[in-house]
Every structure is written in structure tokens, then in C-alpha cells.
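**Q** Before anything else, here is the set of structures, which you'll find just below.
Throughout, read-outs are computed from the coordinates displayed, never taken from laboratory work. If you're wondering where the values come from, they're calculated on a predicted model, not measured in any experiment. Cβ atoms are built from the backbone, for glycine too; each structure is taken alone.
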Structure 1
Amino acid sequence: MSEAKHDSRRLVALTGATGFIGSTLISRLSREGYRVRALYRPRPGRQLPAGNHVEWIAGGIDSAASLDTLLDGSSAVIHCAGAVRGASREDFDAVNVAGMQAVAEACLRAGGLRLLSLSSLAAREPQLSHYAASKREGERVLAQYSDSLAWIALRPPAVYGPGDREMLPLFQGMQRGWALIPGSGAGRLSLIYVDDLVAAMLAWLVSDSPQCGVYEVDDGQPDGYDWNTIIETVSQVCRRKRPIRRVHVPSALLKGIAAGNQAAARLFRYAPMLTPGKVGELTHSDWVCDSAPFRHIFNWSPQVRFAAGLAKTLQLSPSHVSGNV
């Protein structure tokens, strides 16, 4: 093994390592010669990937001792852990706000480590949902450390790629011929393939820029996508001979289902995905990113166009990809 891989300056601490984005990040860091120390919550039946490229630390971001062990000897921290499901604001704040502060305090105790926090484009509209508000508040917490830590927060839009569980059902439905569109479908949104998001994190990691701030990142599509473009791209990539049928799900129906979910969640104590707040996010008209500031400062540019990323996500042959969408 090369000397660089034993260099403590190339040890990166990671939270949220077992998730879709975190696991992709581990693979990329390993290929680039970094060592990774990753935090995970033990639970029955959980199996962690084997290999000498990552050291697993059992614990949670609510444990100062676990965080201190995670950060010991690290050169930087990438904080991907976050709550995306919940029935109340408190469910989200416990991880996205209190957890953010715990990680920042641990960075201070470790001597002022550089910190990248994975936020969300939803933080741009905190009035829409408890999730969005908690992500915005987490960014505000980070801003309080600007005099003592070198930090950035990344706001990606919808992230997709192999292993994704959020966007994949939508794309698979279109592949089968049905596009379920929330609300009127009049809005526009940006997208980013998971490898490009991870590459943005690596660009920050190798940069010596001391700037703190919140940055949006996307795949570079001007003005994002509308539903027609997404549906047409899926049709082209999947080589469908029949048109994909558009099914608009009324906002009122979504809100009714979400209200029922939320009531059931409080009764049976589980974390629902579709809540009134999530409906607000899904039907919001503008989720278009501006990644120009991040690209300029950190010398990063997205490499994966939507059609190519979609083919990989759906595990189709590259020969399916046509055009420059």
C-alpha cells in the first residue's frame, strides 16, 4: 500500500456513511487514495462493507465520545448524516440542528477541522416543511462558527443514481409507461447525478480555499428541467415505442393522504415520508439551482448529463443513450 494512504493528512471522517450518498463517497475517497473513518449506528442485522479502506466507528452524532473518536487524527470532516423522515419539527431538529451543532463542536475540540455539511436545496424555502426549516436552521448553526472553523454547506437538488431509493421509483414508473406528477406539474427543478455530487465534495477536499458559505450544486442544465423534458428523456433512454402517460395527482389528494400519514405516525410512532410539508416541497414551482459560485471557487464542473445518468440508474446499456440531454 502506498505511503500516501498511511498519511494522516489523508484521513477523512465521515457521517452518514451507510446511506446512498455516503456509500458512494466512501468508494470515491478510497479510489483517490484517502483513508476513511466512518460513523455508523449499530443495529441488528446491519452488515458493513468489508475492506481495509474504511474504519467503522460505532456510535451516533448525539454522542460526544463517538464524535471525538471519529475525528481523532482526521484532516477533514464530511457530514452527510441527516433526518429526512419525521412527524414533527422535533424529529428533524434532533438530527439536522442539534446534530449539526454537535459535529461543529467536535471539530473545534479536534483543533478546528475543516467541515463540509451536506444540506439540501429545500433549505432555500424553510417555510415549506419541517425538514426544510431544520436544514436551514442547521446552516444557521454552522454560520455561528465562521470565526473558528473553515466550513461549507452544500445544497444539492434531487440526487439520483444507482442505489437511490427516492428518485428510482419515479423513473421506473415512467419506464413502465406511467408518470405520476405531483400537482399541476408546472414547476422546474434541477437534478444531480450522485457521482457529480461526490466529485463536488472531493473538489472542496483538495481545495485550499478558506471561504465559508452555502453553495448550490447541480448538473449544469440551464434553468433546470420541466416534467416534459424529464418524461421525454426517460422515453428516449428506455427506447419506448409508446408514449408515457402523464397522471397528475391533485395537490388536495396528496395533502389528504399526507394528513392521514401524519396522524397514523403519531399514533403508531413511526417516521412517515409523505407529510403535508413534503407535499409542499413536491409541488413547489422553483427548485432550480445556481452552481456558478461553487464552480468558480472550487474548480468543479458536473460531468454526467441526465440521459447518461438515467441509463446508469436504470442499469441500461450505454447504447440506450442518445442525444445530449
Structure 2
Amino acid sequence: MLSDLGARAIRILPPEAAHVATVRLLSKGIGAPARMPQLPPGLAVTLPKSGLKFASPIGLAAGFDKNCDVPDVMARFGFGFVECGTVTPRPQPGNPKPRLFRLDEDRAVINRMGFNNFGLDYFVRRLARVSHLVPVGANVGANKDSEDRIADYVTGIEAVAPYADYITINISSPNTPGLRGLQDKASLTALLTRCGAADRKGKPAFLKVAPDLDADGIADVCAVVRAEGAWLSGLIISNTTLARPASLRSADKGEAGGLSGAPLLGPSTDVLVRFARALDGAFDLIGAGGIASADDVRAKLAAGAHAVQLYSALVYEGPGLVQKINAELGNAAAGDERASR
């Protein structure tokens, strides 16, 4: 993060050390904008089912601010909404290091972090103090060693609901063994039934799914969401992928974990199209995966998304990318308005 120059300087560090240093500096106000930016009015969006209002359709994806340390700071870079987490009920260290890899030649990242975080108590203390300069979401997950993972999601929802503007149920990380099994029909039915009962505050809630679902998997998720997930606001499509495109060139392309960044744009958008067709406007859709330009945002919106999230592109482009995209989208919206007069 920091300035674009500072972001390039920090990339001299190993990936995870650079990330930790960035969050620490931002939490002290170093390198952050002093105030909220003026966003073009034509950027504002309202998600139809949840009613969430974003001054820009571009949100910060979960994974950057795992412990809810800097949501207000990140809002000042021009994000329309910020998602913190993933948080688990109990603190956990995550997977052994190294577990984060830059694929520079591919403008991509591989991570196998494993939901490393300080736990719900720390997260909720931070979340309770957020100024909500923009809507702030809380992304909840399950501990790796949990005997009842659905109970972990219930615990997370109940804890963050009083303070978050929306909640994301993350069942699609590839880095917690067995977690993606919750996308199976029977498991997802049980999850949505119990989590729906836990969302007593009625906060908007999203289900984050994997880009690796096949046609049958997408059909199953959509069927369960329609049957048991009426309380859900929508879906976030998608998380990182286990696939490794043949086009990858970087030395670390074979590392285990979830791949994000530019190579994910096409596959994640294809999956978004399938979900949009199957759900036919019944749920809000947030598109994520590979976004690095205004054209990428337009591609997600054209595919059926109501808003988008990015993160990996900031590693390569710096935080100025967000306002650059906002400006380009705003100029296009203003041009469209003039042309329609």
C-alpha cells in the first residue's frame, strides 16, 4: 500500500514481510491519504437485494486486512467498501512459512496462508471502533482443527453482526483442508440452515465460493442457495484457484496454494457468468478475481456483478490503482450521461 513509490520500495522485502510491514505502517498513519477522496457521483451503486450503498463499485477483498486493523485507512484510498478477515473463532498461526509467493512475470500471487489471524476477540474489538467511512464487511471462517466447522461460522456471525455492515461466509479457501467440502449440497444445506438462524441482526450476508466449481457444483450451490439461503444477500465469486494455467511463467508457479491475480480474471469471470444466469437476479453478486483495470471492472459488471473486489493487483500497481480506475469509470459514466442528453 503506502504511496505507489513506497509500495515499490516495500516489494524489496519477501512477500509476507512486505505485507506485514505495510499493514503496520498504515495502522500508524504512515503512507495513508489524509482524507477521503472525492469520487465521481456516477460511480455510486446500490446492491438490489441487500440495499448496500457503495460510493464506488470497487471494494477491497478479504485477505489484506485479516485482523481489521486498517479499514478506515483503506477507505481513504478510494475503495467503495472494505472487507476484513478471514477471522476464525480462535487465533491460529496458519500454515508453515514460506506461504506467500509473487509470480512477477504473471502479475499473480500464490498463497497458502491458512487463515492466519488473531481470532475473533481481537477482530471484534477493532471492528467495534471502525468509523465506517465506507461499508465494512467481516469475512468469517473456521479453525483448521475445529470439530464442528459450521459451529465456527455461527460463532463468527454472532460476534461480528452487531458491528459489520455485511458478513461474508468463506467456505472456499483452498488452504484449510476439507473446507471446500462445505460447498457440497448436503453440507451447504446444513451450513445455510444454521447460519441463517445465527444472523439475528439481519445483516446482509454473502457466500464466497470457489472458481473451481464445475457445472454440477454450480448447479448444486444455486439450488441450495435458492432453497435454504433466502436470508442471504448474495455471493462473492470467486476465491483463489487451485488451477495452474499452462501460460504461467514464474519460477514459483508450482507452489501449492490458491492462485490469484491476472490469470484468474478469465476463469473467475466465466464462473460469474454461470452463477448470474442460474440465479437470474435473485441475489446480489460481487465479482472478484484478477481485476487490475477499468476494463476488468467493466467485464465483471457485464458478466452479472453488481460490484467488484480486488487485492492482488495492488501488489504490482500500488494503491493509486484504485483512484485511477475510479477516475476512468467516472469519466466514462459522465461521457455516457452527456451522450444521452
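**Q** Which of the displayed structures (1, 2) returns the greatest value of FRET efficiency 1/(1 + (r/R0)^6) of positions 35 and 147 (r between Cβ atoms, R0 = 35 Å, to 0.05) on calculation?
**A** Checked 1, 2; max of FRET efficiency 1/(1 + (r/R0)^6) of positions 35 and 147 (r between Cβ atoms, R0 = 35 Å, to 0.05) sits with 1.
**Q** Thinking only about mean count of other Cβ atoms within 10 Å over residues 83-90, which of 1, 2 has the largest value?
**A** Looking at the calculated values, the largest one is 2.
**Q** For distance in nm of label points 7 Å out along Cα→Cβ at positions 115 and 131, find whichever of 1, 2 sits highest and give me its label.
**A** 2
**Q** Continuing with this model, one more query. One of 1, 2 was used to compute semi-axes √(5λ) of the Cα gyration tensor in Å, and the result was 33, 24, 19. Which label is that?
**A** For semi-axes √(5λ) of the Cα gyration tensor in Å, the value 33, 24, 19 is produced by structure 1.
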